[in-house]
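Just below sit the structures, each encoded as structure tokens.
Just so it is clear, none of the values below were taken in a lab; they were calculated from the coordinates. This is a predicted model, so every value here is computed, not measured. Cβ atoms are built from the backbone, for glycine too; each structure is taken alone.
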Structure P
């Protein structure tokens, strides 16, 4: 039975979204093919009809998930960027890696990935940087905001207590907002 082209694309999207959520929750390297395909409700054969390998799948996750992060920052005024950063550095984002940015959850694994995945990551991060830079009009401040936000979420997730987690998030948010509106 032949499926229409939109069926194949829908399956690919379902695989990427379900696989990304699971990988961000449990780690890409820790998640086997059976779990990734089960999360999307497809067979391993269906997976391999979409992706040649697990590394190719990671590249697709990076592209798809960072596109969502880009959408959260792209075209934002400084005030809108403040709201986006407030969401990014929120306890909800820290508590739910499966529904958030892939960088705090998968950054180390992306760093160990193949050259194609790293190139995809870099291309997407440059777009996110450009979006933040537009709001702050400063290259260094844009990188600092991005790195603080990612690092803040990563460290907050590793804290044992909600109080310390929230303290980390608030401190990083306050500092990042200071970079958006520097005092003379």
Structure Q
């Protein structure tokens, strides 16, 4: 069985962008930038023996705010920079793969023979946490403020601190064995 880290993309690995006073996913390649810790986080996860995945909602395609061409350019940049095992983007709200639904996560688990006990979902919204919990995956919520209404298993400031937490948890589990 495989160890896995599932990352949300926007707000975890890539920076959110201000559109009309609201923080959203980028709508163009020019707006796409990686968080300060994204590459280090993904690389450390791989060094620890984890397969790395991105599971991201991208409704802006269907909403007409992001063209397919720009979307694919951004996907290529993310893949080329981070070199994750696999990426899945859900574009249709309410679809079984659109978070908080866990259809895409279950596909990853089945296709890659992922051990749920050695898997973490790292995200910055309640949808990420609910998706992970629905698949019995430990969750790490990225936040810099107290959000008691979001009941994640763990909390971290950014993607790298989340992976360092995973490393500490793994080391503690080894000591118990």
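In table form, for the structure just shown:
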quantity	calculated
Label whose coordinates, when mean count of other Cβ atoms within 10 Å over residues 60-67 is calculated, return 20.5 (choices P, Q)	P
Origin of the value 13.6, where mean count of other Cβ atoms within 10 Å over residues 20-27 was derived from one of P, Q	Q
Answer label among P, Q for the case where helix-only ellipticity at 222 nm (-39500 (n - 2.57) for each DSSP H run of 4 or more, over all residues; to 500), calculated from the coordinates, equals -25500	P
When FRET efficiency 1/(1 + (r/R0)^6) of positions 36 and 156 (r between Cβ atoms, R0 = 25 Å, to 0.05) is computed for each of P, Q, the largest belongs to	Q
Entry that produces 11.5 once mean projected area of the Cα convex hull in nm² is calculated, selected from P, Q	P
Value 3.4, calculated as distance in nm of label points 7 Å out along Cα→Cβ at positions 28 and 44, assigned to which of P, Q	Q
